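Please go over the structures that come below.
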Structure P
């Protein structure tokens with residue numbers, strides 16, 4: 001259950017680094033104890049061009065992120081240098097959540113930490 005408290009990490013932080021433009025990268029995330037919120041921090045890419053990374057958090061390994069188009073696409077844009085807390089599927093030390101990421105250009109990275117709070 002989501003909490004209205006300061007964000008409390010409840011597991012390891014995972015680096016999700018896009019391999020190249022238009023290539024989906026998947027990372028399996030687990031938490032030390034059950035949680036369903038995720039702190040997502042975007043790292044500025046080395047070229048400094050300011051391109052976003054798109055992520056999707058899912059309970060299944062087959063739900064991949066897709067670049068948005070005029071007909072839509074499953075992916076939340078994360079601008080460089082941004083930090084957000086998202087509520088999503090619950091993960092724990094026995095339940096995995098999958099984070100997929102993609103970028104239009106460059107190789108930006110985001111860091112994902114499971115936990116609870118805002």
Structure Q
């Protein structure tokens with residue numbers, strides 16, 4: 001495995017994605033992957049339990065779930081616009097930022113490119 005330096009909120013976003021996948025389509029492999037990620041983050045973050053039980057994490061989970069449903073609908077041939085996916089992606093960025101701002105003493109390195 002590669003360890004990659006990312007913002008803390010980016011790591012919790014990845015955990016939320018694993019959480020969504022395991023919640024919607026559970027399997028032993030998905031559960032194992034989710035648990036491994038939890039354990040790895042928990043070993044690095046003192047307030048891990050506080051974060052994963054927070055409103056900010058729940059909102060990050062929720063927007064990832066919405067994004068998952070949008071992509072799933074599109075794969076099924078239903079009419080989903082690029083704007084709907086982009087809006088969900090922007091909202092996901094905002095939720096990551098909220099989590100980063102609340103629990104970590106640093107700003108996100110990621111910058112969103114917004115077009116007018």
- Parent structure of the calculated result 0.15, given that FRET efficiency 1/(1 + (r/R0)^6) of positions 31 and 71 (r between Cβ atoms, R0 = 25 Å, to 0.05) is the read-out and P, Q the choices: P
- Note on the structure: Structures P, Q compared on relative contact order in percent (Cα under 8 Å, 6 or more apart): the greatest is P
- Item | For Kirkwood radius over Cα pairs in Å computed as 15.2, the structure of P, Q it came from | Q
- Top of P, Q by distance in nm of label points 7 Å out along Cα→Cβ at positions 15 and 103, largest first: P
- Task: Identify the structure, out of P, Q, from whose coordinates helix-only ellipticity at 222 nm (-39500 (n - 2.57) for each DSSP H run of 4 or more, over all residues; to 500) was calculated to give -23000.
- Result: Q
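Readers should treat all values here as calculations from the given coordinates under stated rules, not as data from a laboratory. Owing to the predicted nature of the structure, the values given are computational and were not obtained by experimental measurement. Cβ atoms are built from the backbone, for glycine too; each structure is taken alone.
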